Structure 1
Amino acid sequence: MNDETSVSATTPQSHLTDQVIRYHIQTKHHFNRYARSLGYLDWANQPNPFRRFEGTRLIPLPLLMPDEEPLSPAYDAIFERGAVSSQPVNVRTLSRFFEFSLALSAWKKAGDSEWALRSNPSSGNLHPTEGYVLLPTIGGLYLASGLYHYAPKEHGLELRAEFPGDLIARLLAPFPSDAFLFGLTSVHWREAWKYGERAFRYCNHDVGHAIGSARIAAATLGWNMALLDGVDQNTVAMLLGTDRKEDFGEAEPEHPDCLAVIWPNETVRGEELAVSGGKNEMPLHLDVAIVKELTGGIWHGRANRLSREHGGEWDVIDVVAVASWKPGVEEGVISFQPPHFPAHSVPLTSHEQTAGQIIRQRRSAVAFDGKTSISAPIFFHMMQRVMPCAERSQLGRPVPWDVWPYDPAIHLMIFVHRVDGLQPGLYCLVRDQKKLSFIQQAMNPELNWTIAPGCPEGLPLYWLLEGDAKRLAAQVSCHQDIAGDSAFSFGMVAEFEGTLRQRGAWWYPRMFWESGLLGQVLYLEAEAAGVRATGIGCFFDDPVHEIVGIQGMRLQSLYHFTIGGPVEDQRLQTLPPYHHLQRRPS
């Protein structure tokens, strides 16, 4: 599989959008057939979950204990801008950032088998997502300026390229002091090995989860983060080295997904001082000429091969990856604004746990008990957490929605099973109130559309249908009991064809990114509430739409999710995340 061919500038955008829509239709699951996959698990060729670059230097990051500096703030504090004191960028804070974003969180052991879990969730625990940082010369960091690949099994940074500090400084000059770049790529084969042609969807879910885990990790350090989605994909590939065929050879390629800028804030409550050179705005793109000059530096390492053989031909993934390639630079900017401290209409739960504890304990549930319920105030609070406050400018939005440079395009179709104070039935959370009329018109006109009883003021949560939907939720989620045995489950419904026609085929992956980002918030919220969550990638697409009368492609369900009381498998042993390393914790 090789998807590293960029889109021709002469290819009509409408043709590319048609290709993306064809892929989406082709990879739907139906009651009478599933999307094409190998049909069995070829264990002999299971991909190695850990990419390494052989022949380069690995710099171990310190293994920090939970009670070591930098200490984690309270969980609730990370969602309020200015509430967490900003930490300097150094080796210890960088270690904590990766610990909370992409590192191992535990090992599970059953008999002679062991497998790792990570801070960022992944479809099938296959982890197609790879992380990179571009570091300038920063006092106290003591790392050479350049591009590094994060190696989660070793909790270390592999030097991929030495870039001159003065060139990186020129590239990052429009951004706040001590800013650095964070990049994500995907190895599509890791998901295709199990899920076949639907793997492109799941890889992009995981990109969204990783964007969310990185933004929240940054927030624990008082750092800011913004997605640089004005950068064209050729530049992302160039800067992260995924276009260097000589460095990959026979190894599985990495698809360049996105870049983000991360920077520490100098803040006091009510005032934000992080500006660049006295300016109150920064770009969401990079200077391509400087990137080209930069990447002419010295590169190190060759990618390891993850599987001996690749069963099945998944050219359809390569086709959609090329069709959804972002071709051009968009020269947008975002403005710095004072932090906004909203008065929550539902009191926040007082969590004794720190953000670090919540992040470390996050797991994907494998089964629910079919009896645990949650209270309506907790349910409403979760719904408030996923509201991006679209009416505000980007950096005025709550964490993690300040990372996302777009208005929301994903809404929730919710099956309420066991929420004390709410009647069981079907509900809809409209995450952008401006879209209410559009969503209503795209669904059955006989639906109720009344505000949910007890709903806090300003939360656009609507009751559509009353009744026990447990069996229906499980049925449309590929007959998985977890969708009905939970307290509630939902489908993430995207404003689909109109968005692609208006914005372009490159927006297709971003719909899944937004879904994954949304899921990441709810993973942590479930842990904070004393329950557990899991994402569901397998669902019968069109039967989901039929429940509310969605016809055509105006809306499409992209990701299912479910939250409830977990059933733990007592046969499994849990081991510390870095028990396999010889070096002592710092």
Structure 2
Amino acid sequence: MRKESIRRVLVRAPNWIGDAVMCEPALRGLRSLFPQAELTLLAKGTVAELFVGYTGLNRVLVYDDKGAHAGLAGKWTLAGTLRQHRFDLAVLFQNAFEAAFITWLAGIPRRYGYLTDGRAIFLTDPVAVPGPHSLTHQVGYYWNLLKPLGLAGEPSAPALVVSVDEERVFERRLSEAGITPADLVIGLNPGSTNGSAKRWFPERFAEAADRLQRELHPRHARVIIVGARGEEKLGAAIAERMQIKPVVYSGQTTVRELMAAIKRCGLFLTNDTGPMHIAAAFGVPLVVIFGSSDSTTTGPFGNKEAVVRQPVDCAPCLLRECPIDHRCMTLVSVDRVYDAAVQQMQADRLAGNKLTSDKPMSRETDASAQKLSACPPANLSAVLSGYTIFLDRDGTLNPDPGYIRSPEQFELFPGVAQALAKLVRAGARLIVVTNQSGVARGLFSIGDLEAIHAKLMRLLGEAGVPLDAIYVCPHHPDDGCECRKPNRGLIDRAVRELQVDLSQSYLIGDHARDMELAKRVGSRSILVTTGAVPPKQVEGLKASGSVPDLVASSLAEAVDWLLTDARSRIRHVDDRRCRIRE
């Protein structure tokens, strides 16, 4: 496939919310493969809501299979709509026969997807389904579909976005229910639209919630219950059993409102459902009770510790209803769920996330959590205090189409603002260092560049992420200046003007020159592959001695590793301090 000839791509999303969230890293991967193409997502209504405002897409079309697109006549109508967009390629993350049939009916010349559901006749570019021996997480399943197109590396965790306005609207809704911004919100998601076999018991949800409120934050913890339409009675039944009455939102939120509600939570207790994946995508500490389903393939990606399950011979059975005694759930106690919640919140605390800033644990919970470490580090909530993180721009923070000439062309990669917010909460300073030879080439002016960077700062500012500086080299590569990376002029300027300590610095970029620069100035380095790094470039780094400390598939993965790396250094110092005291 000649990628440069692909101008318009239709992406058929999975039908379930959880699957759609797990598909999000593959969407980012698809954007990196076709950085200049228009990407249009075709999705059912609830999934379409999930991607409102998602910067990796140009538009979202709703597949209304219960209304305008019902039946064969409706499929013909939908095909006609798609035909008007003149797509060059359809990428089918949805595995059904129908997905391939509709894109064939729409006359899309290239139709790419897994060879499933008897649809070979309608696929021009079929991809073999991984065999049963290659069991992988569903995130990897969607990611691997794109590997024949040239997608390299491994997927990062899913990431979602809600707007500042959406967060404010839901915060007002919480305020009307008596929940203040300083309160620790504990979310319960006790339902499952896929059958009772995946549901933990209402009385245990109630008992666990009461205990978490009572022992984690006696005066400032509040519980909210969320759920889909049809789960109102379940939410009310749990509320009735609770000693400390919760706020029940079951069946009372849109998908966007549900996302804002989950993001606001300091802890989320749930069955294996779509909202579980939303919580994981927002980095919310969560506990997931698994019964009939398989946590290895559909659990919260990269967070096995969040899963509570009872190993029994009959699970995972993948059945909707249990035909026997539901032992996979009856054997999961409230104590186990409570202990898992304490550990998840402590892990979040050590990572410097939102719980540490204004929602301290109670003495009882803190004492329980400290059992994890006999001599805990003293200041992990500000693990990056005194550190500076240097960030490349194009290909690292935003898609790189070649030259970005106006603010309208500039958008952040999904999840970038949230990842950088973690660094800010951990105490780091953020500095962007970027080559912009388009100025010298006459492709755009300094004024254009300033407008682009004003948008960059606005987008990050909406997520509470300030930049300490943006340093730019506007020169032509042939000018021989000292500021064009990998020369160290931009970094030296930061040292002079902002008193940066290079012994406490990291550099994150998507190009070999960024890694070479890190080597020259003595920073620890992370190479992100969001800029579609060619394998030869990575091999070249090995040959030149500029091997990065980490190769990450996204900025979110880079930030998680960076925090872990910095914490390990603090722990090393504190371990020595503990040994001296002992």
Structure 3
Amino acid sequence: MSKQILIINITRMGDLVQMSGLLARLQTEFPGASVDLVVDTKFAPVVSMLAGLRHIVTYDFHGLIDDTRAMVKDLVEIYRTMADWIKPLLEVGYDRIVNLTFDRRSALLASYIGAPDLRGVVCARDGTPIVKNQWMSYFTDCHAYRRFNRFNLVDIYALGGSGPGPADLLRLSVPRDAMEWAESFLHSNLSGVSNTIAVQVGASDVMKAWRPEYFGKTMALLSREADMGFLLIGTAEEVSAVEQARIAYREAGGKAVWCDAVGRTNVVQLTALLTHAQLLLTNDTGPMHLAVGVRTPVVDLSVGHVNFWETGPYGPGHWVIQPELLCAPCGFDRVCMHHACKDQVVCEDVAAVCRHVIRTGPLPARVRGIRIYESGIDADGLGTFTIRSGATDSQTEWYARFWRRFWYESFTGRSSAVEWPAGDPPDREDIRLMLQAFRPALAKLVSWSEQLDRLCQRQPLPVTEVKAVQAVLLKEQQELVVSAMMSSPLIPVTVAFLREIHNNDAQDLTQMSARQLRAHHVWQKRVADVEQCIDMRPRMPASTQLITPVGHVAGANHLRG
């Protein structure tokens, strides 16, 4: 009997497109697997273009949230309605549930349906959300050290929901009737144009949108090319932003044909239109991923809190422009008072990159204030970006490359084909001094944790001793965490440790102390791995692998050639 797998993904359109790699990977892992998807009703049209799904199970989750908050419906009525809807899912008997929506409601849903293999956010026995699977935990935690993350969401979904495997590019299948509609629409509005550039001026969040007037000025610069036409896309809510771009376009002397499809398409029709474009110039948006899914090259303007390493265009053939600022990208919890990143990206450079993509000009060799990246697939079959113009911070780049390989090997148990960063870290001497003090302090913390675990196994329970040891342990743990969070080679493993502590869903004190002890052991082991991998002890070749999967920590010899 084939495997029965359920995916829960109810948040955003782009997330649905980005999970197409996971769908392909599941078929590699379990040929012939039956995969069902729970999705919000309004996103069902997007899912219709994905391959590898047996059933698409829809529900108006956004309406449910509104009804709950406004108390439009009685809670008992809501519960009964949900129970009736869930009943067929309970009867399937899923082997694996992959929850790609990271909130409490989806955690309750995943846990209520249940499966032997739960991945993503689920509920502990007391209802507290916890994260199952190391890759899914990484996704929730890497926002604490975003500058070091080098894993695209497409790969995290595939690795966490399935496992390592061959590279799987995003793929969308557009139905024939939508393609026929698109051909008719473009024939009526952009007839005779050989170079069509689609432009997404707006975004769901204004924080991650380049200024509309800059889009207009960029299009005016591009309009000087022969046989050029522009296809403006977006939702009805973005009409105002498009109008600002239109005004700037006219004032800058734009001459090319302008076709406004904003608010005039559904998502399937929009995808069909994108198949006819030579390029999509866009903010980080859902339509960007639609374009990637139909092999239309993308120029992505990565501004605001967008980090293209996380959600940028996946696979070869795309380009990213990022402002060169210390605060870019900013955190999701930041309120920016200046939006300088948007002004740092100048129209002339964006136009030059677009010309390069449509093969009417060279890639700008020298730029100021921005970085230009080209997308691709790395030696491990994962999405990556290579800088083609601009400067980067050497320390950030060193550690980003380091953590990319460290986590891949730690989580998969496989050797990475991506090389360690060359040379020593820029702050090598500071690290050496810090670790000299940190290592024995961590060993002392582990000994306290071991003592607490022994006490918790005694009967009767020595309550006074347990409380005293726990108090000392928590105090020393807090001091070590604060120290580690100020160090580039320790932040990621420390955040992972805190996640392990939080993910403790033990049923009694004995289990709780045992799992806490395991978290301390894993933290200590990873710190030792980090220390060896950055060559703080006897010098080893850069290609030597030193990482062990977490499951092999206790007592294992982790050094491998």
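All of the numbers you see were taken from the coordinates with simple rules; none came from a lab. Fair warning: this is a prediction, and the values are worked out from it, not measured in the lab. Cβ atoms are built from the backbone, for glycine too; each structure is taken alone.
Upon calculation of semi-axes √(5λ) of the Cα gyration tensor in Å from the atomic coordinates, which of the structures 1, 2, 3 produces 34, 28, 25?
Working through the options, I get structure 1.
The value -12000 for helix-only ellipticity at 222 nm (-39500 (n - 2.57) for each DSSP H run of 4 or more, over all residues; to 500) was derived from one model only; which of 1, 2, 3 is it?
Answer by label: 2.
Taking distance in nm of label points 7 Å out along Cα→Cβ at positions 257 and 393 from the coordinates of each of 1, 2, 3, which one would give 4.7?
3
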